[in-house]
Structure 1
Amino acid sequence: MLNSRQRAQLRGMANEMETILQIGKSGITENTIKQVRDALEARELIKLRILETCPTTVRETADNIAQAVECDVVQVIGTRFILYKESKNNKVIKLVK
């Protein structure tokens with residue numbers, strides 16, 4: 001679990017990031033989960049976007065993906081959300097404790 005200081009640090013880092021995945025009318029699929037897992041392993045911090053055609057809300061989608069991938073939801077705002085998972089092999093981000 002992330003504390004509020006760590007979440008703030010990650011939100012700041014994600015401000016300038018581009019959205020790398022979009023989730024649309026098919027919702028969360030196995031392919032989506034695999035892409036999120038791979039992206040988190042490479043980057044640790046990713047930003048996703050929900051299209052209007054997605055069958056679930058942004059919060060529900062973020063929570064469902066986070067549970068499936070075993071990562072943390074950093075922020076949900078508008079149609080976007082940010083996910084973080086510390087990489088064991090490819091440590092990119094050092095969080096303040």
Structure 2
Amino acid sequence: MNGMTLLKCICEDTRFSILEILQKNKEMSVNDLVLRLKKDQPLISHHLKALRQCNLVNSKENGKSTMYFISNKEISKLISDIVNAGEKMATVCEDPSCCGC
């Protein structure tokens with residue numbers, strides 16, 4: 001996967017939120033993600049499918065549930081780095097209007 005494809009996969013807010021939650025929680029079911037994100041199950045399932053197609057997320061059966069997790073350490077580190085960079089940028093730019101946010 002090239003960089004542009006990766007960015008297209010993670011740039012949508014819900015997808016990035018899913019990745020961020022999975023990065024912190026290791027693995028979760030669709031229902032867990034629905035509760036955490038307060039969004040409809042079909043929407044979460046749609047975004048999980050897209051993340052799986054991009055090979056960012058894998059799944060495994062766990063009884064009647066399917067558990068989702070980030071596919072590898074490099075992706076997990078990338079998500080962590082993006083979150084950390086965002087937090088640092090927030091402290092650098094004290095006036096939100098300076099960044100066009």
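Suppose you compute Cα extents along the principal axes in Å for every structure in 1, 2: which one lands on 49, 31, 20? Matching structure: 2.
Identify the structure, out of 1, 2, from whose coordinates helix-only ellipticity at 222 nm (-39500 (n - 2.57) for each DSSP H run of 4 or more, over all residues; to 500) was calculated to give -19000. Label of the originating structure: 2.
Here relative contact order in percent (Cα under 8 Å, 6 or more apart) was derived from just one of the structures 1, 2, and that gives 27; the source is 2.
Looking across 1, 2, the calculation of distance in nm of label points 7 Å out along Cα→Cβ at positions 12 and 60 that yields 2.6 traces back to 2. Source structure of the calculated read-out (percent of Cα pairs over 12 Å apart, for residues 44-83 alone, 62) within 1, 2: 2.
Readers should treat all values here as calculations from the given coordinates under stated rules, not as data from a laboratory. What you see is a predicted model; the values in this text were computed from it and never measured. Cβ atoms are built from the backbone, for glycine too; each structure is taken alone.
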